[in-house]
1. 0.9 is what came out when distance in nm of label points 7 Å out along Cα→Cβ at positions 179 and 195 was calculated for one structure; which of I, II is it?
2. Using helix-only ellipticity at 222 nm (-39500 (n - 2.57) for each DSSP H run of 4 or more, over all residues; to 500) as the calculated read-out, with -9500 as its value, let me know the right label among I, II.
3. When mean projected area of the Cα convex hull in nm² is calculated, the result is 11.0; to which of the structures I, II does this value belong?
4. Comparing mean count of other Cβ atoms within 10 Å over residues 59-66 across structures I, II, which is largest?
5. Figure out for me which of the structures I, II the number 12.0 belongs to, where mean count of other Cβ atoms within 10 Å over residues 99-106 was derived from the coordinates.
6. Comparing relative contact order in percent (Cα under 8 Å, 6 or more apart) across structures I, II, which is largest?
Structure I
């Protein structure tokens, strides 16, 4: 049984008080760190020096999501900067298996991310090489977007293939995760949930993390 993990996205944190806002998610499983280069996506966030410093002060391990061009070059550097898990986009790598092996050799989890319209099928025969598949349920680049319902079928196909292969690959969902959607996402087969505005916008961050974890672990047919 894959673990249920809640990874709040610090894209919704206060960047002026980032260390404070990292402490607010101390009960989470990972801190999800979005790195955007304004080329692969139309937004610019943070880079290596900031991630390195975040890794030094974060109370939880870093789950770094690279939304950058030339992932083959950059992903290993984020592993060296202190990330515990590094996710690169399928659309931004020339050699995904080689890159995943390089990351794993460096002692970090290797994950591949897919835009909403990118098919997962080319990666289903490579599950043994990948620690996690990130199914984007919004277009990457900005937080706070509405969940794309049509992506749930991709989550289901991914989980079915993992089960059939007997693999230990996690399925992560990023985009529009909230109390209203997490049950459906969990039933589709995801076990790692990235929530930004839903967590940081809550009156009690720790309580919201606990609520999301419970809803994901025990999804109801109505949720």
Structure II
């Protein structure tokens, strides 16, 4: 059975119109013969990631997949620590100079094993992905910036202002993921439990954004 561990909670604080302090959530998945790290923070965080892996009795060489939910710099900064892993950055899957074509752009998911799958969830960027993990504790969705933080459920301007290349697609995919998940690991805040109230609020937002746009 798969195990999900949040190594570091992300954060984002807008200081003024020209400056923001931010770093992404970094998550580890341990499964039978499969170790995955999702969103590797900024290039200044390499020692933190190495030490966090050591606490889980792992090294960079033990990681099989590096998944960047999208290509922004705070989500890809330490990908080069993991030179024995396959890398997925958004919709782009590669190992060294070999690229593996998968039709994420046609909405098709990539299944890594019986409990772990990668779903295209464009919105924040048009090539965002979400990792869905089934565990004994429920289903986890590691979403990157599809969800910024728990607070953006009640205040969607948080994820809109964080940058959204397609607001209606993002609203639809937020609702879709909430219907699948018991827990959401957002891009810039702590993990939170999905309730029926959250699911209903997100469905209403799809309608609202459809009317606005």
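What follows is calculated from the coordinates using simple rules that are stated; it is not laboratory data. Only a predicted model underlies this, so the values are computations on that prediction, with no experimental measurement involved. Cβ atoms are built from the backbone, for glycine too; each structure is taken alone.
1. Values: I: 0.9; II: 2.2.
That value comes from structure I.
2. Numbers: I: -9500; II: -7000.
Source structure for this number: I.
3. Numbers: I: 11.0; II: 11.7.
Traced to structure I.
4. Values: I: 23.1; II: 17.6.
Once mean count of other Cβ atoms within 10 Å over residues 59-66 is worked out for each structure, I has the highest.
5. The structure behind it is II.
6. Numbers: I: 20; II: 17.
Checked I, II; max of relative contact order in percent (Cα under 8 Å, 6 or more apart) sits with I.
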